[in-house]
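Following are the structures in question.
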Structure P
Amino acid sequence: MATMMNSTVFGTVVPHKNPTILRPLPCSLEELFCGKVKNYTHEKKIYDSSGKTFTVHKSTLQIYLKPGWKAGTKITFPKEGDVIPNIEPADLEIVIEEEPHPLFMRENNNLILRKNISLLQALVGFSFSVPYLDGSEFAVDVESLTFPLTPKVVQGKGYLSQRDGSAGNLVIFFNILWPKVLTEEQKSILKKGPLSECEYLGLL
C-alpha cells in the first residue's frame, strides 16, 4: 500500500496520486490488422477506512483494437488502481504488444515475408499463394529474374496508417536455394553456354 503524504496547495489538501500502472496486452498480427474487441481481466484492492483491510475487486475491461494499431500503443483507464483512503487511485494503461507470427513480421505499417525459392524459380519466374491476415489468399506473380536482397513489393497489402489512413505494403524477400553439389555432367552442360528452358529444367 502507498505511504506517500498528501500535499497542500493554498491551504487545500490535494490527495497524492499513485504512479500509472502499466500492463501488457499481447495481440496477434491478425487482431491488429482487422481490429477486435478484447477483454482484459483487471484486479484492484479496495481498502476500508483504516487503510489496512482490503477486498479484491475483479472487473472486465473491454479493449477496442483499431486496425493498424502497433506495439507500444497505450489505452488509458483513469483511476483503475487500488482504492486507498486519502490517495487518488492510479490510472491503468494497457500497452499493446505484438505476438510473433509464423509467417510475417511487421515493420511500421509494412508486412515482411521471407520465402525460399529454387534457383530455377529465380531464373524463369514463378507464382505462389499468400495466406493473408484477414483470412483470404491472393496470388503473387514473379515474372522477371529474382536477385538476392531485391524484394518484391505488393502495394497496399500492409497495415493502415493511424495518421492518414493510407496502407503500407507487403515486402517479400526471397532466399534463393542454390544446389549444394553439381555432377560433372551438370558442370559440362553449364560450360556450353546459354541453355534452353528444357535444359535448365533437367539441370536444376
Structure Q
Amino acid sequence: MWKAGDKIPTEKELSETFGVSTAVVRQAVSLLVNEGFLVKRQGKGTFVTDTRVRQGPRKLSSFSEEMAAMGLKPSSIVLEKGIKEADEKICKALQVQPKTRVVMVKRLRLANDDPLGIQTFYIPEYVAPDFLQNDLTQSLYKLLETKYGIVIKSAYEKYYATILDKYECKLLKVKWPFAGFIVERIAFDTTGSPVEYTESVIRSDKYSVQVHLRR
C-alpha cells in the first residue's frame, strides 16, 4: 500500500499490474485526483496526498462543526451510555463533589464514514436531566444549547501520545499496535463553570494539529 507522499506507478505500469486497459487506469486516477487522494505534479508524476484532518489555530467548535467546515460528513455510533458516579479525575475536571452522578456517552466518531476517533463525554446529570433520552448521534454541543440552554463558550485541551489497545484498533480499523493520541477537553459555559469533560482517542494517521509559532 502506498503512503502519503509516495509516487504511484505510471498508467502503463498500473495497467500491466492489474490487467486492465490504460483508459480504465486513467479514469480511476482522474477520479482519485478529483477526490483529493492523489495529486499530479507536472514533470514529476502522480503522488499520494496526505488525507489527515488538520487542525491549526481555531475557534472552539464541536467535532461535527469541525468536520462540516472541512467539507466532510460527520457521523457517530453510540458505543456505550449510562449514569455513573464521578471518579476523582472527573470530579477534578468538572469541579463537582465525590460521587456526583454524571452522564457518560461513549461514541465512535466518523468523517465520511471513516473512523477517526473514540470519544467519551461526561456531563453532570443535574445540568441536563434526561440527557440519555435524546438522539445521541447528533452534535452534543448543539443538543446542550437547543434543549438545555447551555452554551459552550471556552475550553481547555491537553494532547498526549499513546499506543492504541486492541479494542481501540478494532473500532478504528487499524492494525495493532498502532500509534494515536489522546485529547482531554474541559469545556466551560458562559458563566465560566466547567460543564463537560471529554476524553478522545484519535488515529494519528487521520488527524494532526498544527501550531503556528511566532517570535
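The table for this structure:
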{"quantity": "Identity of the structure behind -3000 (criterion: helix-only ellipticity at 222 nm (-39500 (n - 2.57) for each DSSP H run of 4 or more, over all residues; to 500), calculated), options P, Q", "calculated": "P"}
{"quantity": "Highest-scoring label, criterion being distance in nm of label points 7 Å out along Cα→Cβ at positions 18 and 162, among P, Q", "calculated": "Q"}
{"quantity": "Origin of the value 167, where volume of the Cα convex hull per residue in Å³ was derived from one of P, Q", "calculated": "Q"}
{"quantity": "For 2.4 (distance in nm of label points 7 Å out along Cα→Cβ at positions 90 and 170, calculated) the corresponding structure among P, Q", "calculated": "Q"}
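None of the figures in this text is laboratory data; all of them are computed from the coordinates on show. None of these values were measured; they are calculated from a predicted model. Cβ atoms are built from the backbone, for glycine too; each structure is taken alone.
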